[in-house]
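Visitor: Please go over the structures that come below.
Since every read-out is calculated from the coordinates, none of them should be taken as a lab result. Computed from a predicted structure; not experimentally measured. Cβ atoms are built from the backbone, for glycine too; each structure is taken alone.
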Structure 1
Amino acid sequence: MRQAVTVFVGFAGIATMTSACGAPPDYDVIIRGGSVLDGTGTPALVTDVGIRGDAIATVGDLSASTAAETIDAAGLTVTPGFIDMHSHSDYTLLVDPRALSKIIQGVTTELLGESNSAAPALGPARPELARTLDGLELALDWTTLGEYFARVERTPPSVNILSTVASGQIRAAVVGYDNRPATADELERMTALVDEAMRDGAVGLSSGLIYPPNSYAPTEELVTLARAAARHGGIYVSHIRNESDGLLDALNEAIGIGREAEIQVEVLHFKRSGARPVPSGTDATIQDAALLIEEAQAAGIEIYANLYPYAASQTTLNIRLPDWTLEGGREQLVVRLRDPETRERIRREVADLLAGDRGGATPATVMVGRTPYEPHRQYQGMRLAAIAEAMGVEPADALLEIIDRADGTAGGIFFGMREEDVAFAMALPWTTIGSDGTALAPDGILGRTHPHPRSYGSFARVLGHYARDEGVLTLPDAVRKITSLPAARLGLADRGVLDAGWRADVVVFDAETITDTATFGDPQQLAMGVRWVIVNGEVVVADGTHTGATPGRVLRHAAVGAATDDVQALRSLFPTRPTG
C-alpha cells in the first residue's frame with residue numbers, strides 16, 4: 001500500500017490524506033459518487049469504488065472509509081479500462097511509453113502484433129524490421145517475442161500490452177519475400193517459431209493477407225500454423241485477403257481456418273471496402289458478411305470481429321501497386337521503381353487501378369499520410385488528385401514519386417467505406433472495437449507524421465458520436481464492447497469488469513462531453529472528456545493530464561490463462577447474441 005501524506009496532489013479532484021488518528025487509510029484510492037458501469041452491459045449504479053494495490057477491493061458505499069487518494073466522480077461515468085483489440089503500438093511505445101494518444105481516450109490495454117509482429121526478427125525479416133525501427137530512431141536489440149517483451153519491460157508503458165505473433169513475419173523470417181509455397185522443411189521451421197512465440201507468451205497467431213509475403217501463403221499453410229497456436233490455447237486474428245469484391249470468399253477462408261484448426265477466429269476491421277452508393281448485385285454487402293459469420297457461429301465455430309469507428313482506412317501506399325512489384329520486399333520495390341522501363345509498366349497498371357473503384361482507390365479517395373521524405377511532407381493530409389495537380393503530373397506518376405522518394409515506406413488513407421456500414425457493424429452484438437491505430441503524441445518524433453485520426457479518437461468517438469449523439473449503441477452496450485467483451489475474447493480473466501477482485505484498470509469520463517477532436521486534416525489532436533485513468537491501481541491520467549506514471553504490464557498468454565475454467569466461465573457471461 002502506498003504511504004499516505006498530508007498534501008494535495010497537483011491535480012484537481014484528487015487528494016491524499018491520513019485519518020485523524022494517524023492510522024493508515026482503508027484504501028489506496030477511492031472513486032466517490034460516480035455512475036458506475038461495470039462493463040457487463042448492465043445499467044449504471046451511482047456508488048463508490050475502492051482500490052488497494054493493483055486490484056479493485058470494493059464497489060459500494062464507502063462514505064465512512066478513508067483513502068490515500070480520493071477522486072470526486074460526481075456527475076461522471078466510471079468504467080473498466082478500455083481494451084484496444086487492434087493496435088500497432090509495438091514500436092512507438094518504445095519511443096514514448098506514455099502512450100498519450102491512447103491513454104487520454106481511456107485505453108488501458110492494447111493487443112499488438114497484428115498483421116506484423118515484433119518477432120521473430122530472423123533471416124530476411126530482420127533487415128526489413130531494422131529499417132522500420134531506424135525511422136523511429138530505435139535499435140533492433142531483440143530476436144524473439146520473449147526478448148521483445150523484456151525490452152518493453154525495461155521501459156514500461158502507461159498501458160498494458162498483449163501480442164500475437166504474425167504469420168507474415170514468420171514467413172518472411174523463413175521463406176523470405178518470394179512468391180512461392182513453403183517447402184516441407186520451411187513449414188516445419190515456421191511451426192516451430194509459432195510454438196516458440198506461444199511459449200514466450202503470445203496470445204495467438206495473426207495474419208495480414210493483403211500484405212506480401214503473407215499474401216503468398218496458401219490456406220493450408222495458415223491452417224498448419226493456426227493449429228500450432230491452438231495447441232497452446234491461442235486465437236487466430238486475421239486481416240482477411242479481400243474486403244471488397246472478394247469479401248465473402250475471404251471470410252469463408254477465415255471460417256475454414258477456424259474449423260480446420262479448431263481455433264477461435266477474430267476478423268480485423270470488419271468492413272466492406274468500395275464506397276459505391278448501392279452495391280451491385282454481384283457484390284457482397286456488409287449485411288451479407290455479417291450473416292455469413294452468424295451462420296458459422298450457429299455451426300459451432302468461434303468467429304468474431306472488431307472494427308474502427310471511421311469510414312476510411314489507412315495502410316501503406318504500396319497496397320495500391322501491382323502485387324508483382326512487391327516480391328522481394330521493399331528493397332526490390334525501390335529497384336523496380338528506379339528502372340525506367342519497369343517504372344513505366346508499373347505506371348500503366350497503377351493508372352488503370354486508379355481509374356476504377358477497387359476498394360475506393362481513386363485520386364479523389366486516396367490521401368497521403370506519413371512520409372519520411374522531407375520535401376514531400378507538404379503533401380501529408382492531401383488527396384492524390386490535389387497532389388498531382390500541384391506536381392503538374394498525372395495521379396499515377398504522383399503516387400509512384402511519393403512511394404519512390406519514401407523508399408517504399410509512405411502511408412496512405414483511403415476513403416473507401418460507407419458510414420452506414422460502420423454503424424451497422426458497430427451495432428452487431430459480437431463486434432468489439434479495435435482502433436487499428438498507434439500510440440502517438442503530438443510532440444517529439446511521433447508528432448512528425450500524419451496519422452489516421454483513429455489513433456487519437458476511436459474510443460472517444462464510439463462513446464461520444466455513436467453512443468451519445470447517434471444512438472447506435474446505448475452507453476452500457478458501448479462500454480461492454482470496449483471492456484468485458486474484448487477481455488473475454490482474449491482470455492483476460494481478471495480485467496474488463498469493474499468488480500471486487502478484478503485488476504484496477506479504471507476510466508472516469510464525462511459522458512456528456514467525451515469527444516474525438518482529431519480529424520483527417522488535423523489528426524494529432526487529443527480526445528476530450530476522459531478525466532481520470534487508472535492502470536494497475538496507479539493514476540496515469542488526472543484531471544485530463546498525464547501524470548508521468550507508466551505502470552503498464554506485459555500480459556503474457558501463460559499469465560492470462562487463456563484456456564482456464566475461469567476464462568470459460570467469463571466467456572459464458574457474454575453470449576454471441578442477446579437472449580430475449
Structure 2
Amino acid sequence: MADFYNTQTLDGFTMKLWRGERMCLIGFDVDTPPPDLVGFAIECRFPGSTDFKPLPNRIAFTYDEPTHSAVDGQRKFSSLEAPFQKFRWVHVPHEVDQGTFTYRGRMMHMANDGQLVSGTAIELAIDLDPISYEGILDIGFTRGFTSSQAFRDRVPAGVKVDVYGKSLIPSKTKDGLDHPKTETAMYQWLGFEAVSMIFAVLDEVLRQPDTTLDVFAYDFNEPDILARLEALGSRLRIIIDDAGDHAAPDSCETRAASRLVASAGADRVRRSHFHGLQHHKVLIARRNGKPYQVLCGSTNFSFRGCYVQNNNALLFKHLEVADLFGRVFDASFSDPKNFEASDLAQKWHVIETGTATTAGPRLHFCFSPHSDSDLSLSPIGGAIDQASRSVLFNIAFLNQITSGPLYESISRLYKRPVFNYGVTDKASGMDVIKPDGTSAEVDFAYLAKYAPEPFRSEWSGGTGISVHNKFVVTDFNLPSAKVFTGSSNLSISGEEKNGDHLVLIEDQKIAVVYAIQALLIFDHLHFRSVMQKAFTSADETQGKQPPPLLLKKPTAISGQPAWFEAYYVAGSQKQGDRQLFSH
C-alpha cells in the first residue's frame with residue numbers, strides 16, 4: 001500500500017484515509033445504507049496519546065437556542081452526538097503537527113425513540129509527515145480564510161476578536177513595512193507551512209556565510225522578510241516589480257528597494273515588470289555560487305499573501321530544479337525585456353527526480369513571458385480534457401479568462417460526466433460549484449458578516465482574491481494524477497506579458513495534497529453558502545422561510561427523505577463525491 005493512503009472495508013462499510021499537508025481527508029462509503037443511518041462519527045487518537053478524541057460538527061439535530069443563534073459557524077458539537085452527514089471530512093489537527101494519527105470512523109444510527117446507536121466501526125492509522133519527498137520537494141499552504149473559524153479560538157481571552165484581528169494586518173498596503181508584528185505565535189499559525197518554509201530558507205542562508213540568495217518579489221510589505229534580506233548585505237540579489245502602484249514613491253516595493261540598495265548595493269537590486277508584471281514569488285539559495293534549493297508558488301512576501309489569503313508554496317531541494325530557476329533569475333536580472341526570446345521561455349523543462357531506488361515526482365516547468373500562451377496553457381486544457389475521474393481547481397481569476405485552452409476545456413468539463421469541484425472569484429463574491437453540480441455564489445457581504453477580522457476586511461473590500469491559489473488537479477486518485485500550480489494566473493495576457501512560472505507535477509501523492517486543499521476551500525465556502533441560504537429572511541424568498549440548518553433524522557421519524565438518498569442517485573455529482581474519495 002502507498003504511504004499516502006490507508007483503507008479498509010468491513011461489513012459493507014468502507015473507510016479511507018488520504019494524507020495531506022498536516023491534514024487528513026477521511027472518506028466513507030456504505031454499500032447498502034440502512035434507513036436509520038444518520039451519519040458518521042469520527043474520533044482521532046493523536047500521536048503520543050492513548051485516548052480517542054471526537055471530531056466536532058458545527059450543526060446538530062436540535063439546539064438549546066434558536067437555530068440562527070446556534071449555527072453561527074463557531075459552536076461545535078461532538079460527532080458522537082452530531083454525526084457528519086457527509087461521506088468525507090477534512091481534519092486539520094491543530095494540536096499536534098506530525099506523527100502517526102489513528103482515526104476511528106463509526107456508522108451512527110437513530111432508533112425510533114430518537115436515541116443514537118453506535119454501529120460498525122473501523123480504525124485506521126496514517127503518518128501525516130509534513131514533507132512529501134525528503135530532499136526533493138516540500139509543499140506548504142497558508143491557513144488563509146478557511147481557518148477563520150479556528151482563528152477565533154486563538155484570540156487572547158478578554159480581547160475582542162475583530163479588534164485583535166484588525167491589529168494584525170495594516171489597513172493600508174503602503175503601511176506594511178511600518179506595521180508592528182507583536183503577535184509572533186499568531187503570525188506563525190496563520191502563515192502555516194508556506195510561511196514557515198519562507199523563513200526557513202531565509203534563516204538558513206543567513207546562518208551560512210558561503211551561501212547567497214536571489215529573490216523575485218511582487219507584492220512586498222512583510223517587514224520581517226525585508227529585515228532578513230537587509231541582513232544578508234551583498235549576499236543578496238533581488239528583482240522587485242515596478243508596475244502600477246508598485247512604482248509609486250511611497251509604495252512598500254519602492255521603499256524596500258531603497259533600503260536594499262543601501263544594504264546590498266545598487267548593482268544588486270533591480271526593478272522590473274517584463275512586459276506587464278514581475279509576478280514571480282521566488283527565493284533561490286546558492287552555495288558557493290551554485291543553486292541548491294528554490295522556493296516558488298503563489299505566496300507573495302506581503303501581509304495579505306502570508307497571513308490572510310489562501311496560498312501555496314513549493315520548496316525544491318533538487319539540484320536540477322534549483323539550477324533551472326537560477327538560470328531564469330540570471331537572465332531576468334541582466335535583460336528582462338528580452339527574456340521571452342531566450343530558450344528558457346520557449347519550452348517546457350522536464351526533470352525526473354525519481355531514481356531506481358528512490359521515489360520522486362516527474363516535474364515540468366514553464367516560464368513566461370512568451371509570445372505564444374498556448375505553450376503553457378494548452379497542456380492544462382489537455383489534462384482537463386483527458387481527465388477520466390475528476391478535476392478539482394482553485395483559479396482566482398477564472399472569471400477574467402474568456403478565451404483560450406483553459407477557458408475552452410473548463411467549458412467542456414461542465415458538460416462531461418467527470419466529477420469536478422471549483423472555486424473562482426466573481427465581481428461580487430465567490431462562485432462555488434456545489435455537490436449537486438450547480439453553481440452557488442457566496443457574496444462578499446455575507447462572508448464579511450460571518451468572518452472575524454482580518455478576514456472581514458478582505459471580503460468587505462470585495463477584492464475576491466482571498467483565494468489567491470492558482471492550481472488544477474486532475475484524476476488525483478489515479479496513478480496518472482497531475483497538478484498544475486505556480487505563480488501564473490493562467491491567463492493569456494499574463495502568459496504573454498508577465499514574469500511567471502508554471503509547474504506541472506506528475507505524481508499522485510502530490511496531487512492528493514492539492515486535492516485535499518481544494519476540498520478544504522470548497523467545503524468552507526459551501527458551508528457558508530448553505531448558512532447564507534438558511535439564514536435568508538422570508539421577505540427575500542417570496543415569503544417562503546428556508547428550513548433551519550439541522551441534521552436530518554431517519555425517514556421513519558421525520559417523514560422526509562434520508563440525508564444520504566441523493567448520494568445514491570446514479571450518475572449524480574453527489575454519487576461521484578461519495579465514491580471518489582472513499583475508493
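Visitor: Consider the structures 1, 2: one of them gives 23.5, 85 for Rg and Dmax of the Cα atoms in Å as calculated from the coordinates. Say which. Spell out each step's value before the answer.
Guide: Working: 1: 23.5, 85; 2: 24.1, 79.
Value 23.5, 85 for Rg and Dmax of the Cα atoms in Å corresponds to 1 out of 1, 2.
Visitor: Taking 15.1 as the value of Kirkwood radius over Cα pairs in Å, for residues 286-341 alone derived from one of the structures shown (1, 2), identify that structure.
Guide: Values: 1: 15.1; 2: 12.8.
So the calculation was done on 1.
Visitor: Once FRET efficiency 1/(1 + (r/R0)^6) of positions 134 and 414 (r between Cβ atoms, R0 = 30 Å, to 0.05) is calculated for all of 1, 2, which comes out largest? Could the numbers behind the result be given before it?
Guide: Working: 1: 0.70; 2: 0.15.
Structure 1 comes out on top.
Visitor: Ranked by relative contact order in percent (Cα under 8 Å, 6 or more apart), which of 1, 2 sits at the highest value? Before the final figure, lay out each step's value.
Guide: On the way: 1: 19; 2: 15.
Going through 1, 2 one by one, relative contact order in percent (Cα under 8 Å, 6 or more apart) peaks for structure 1.
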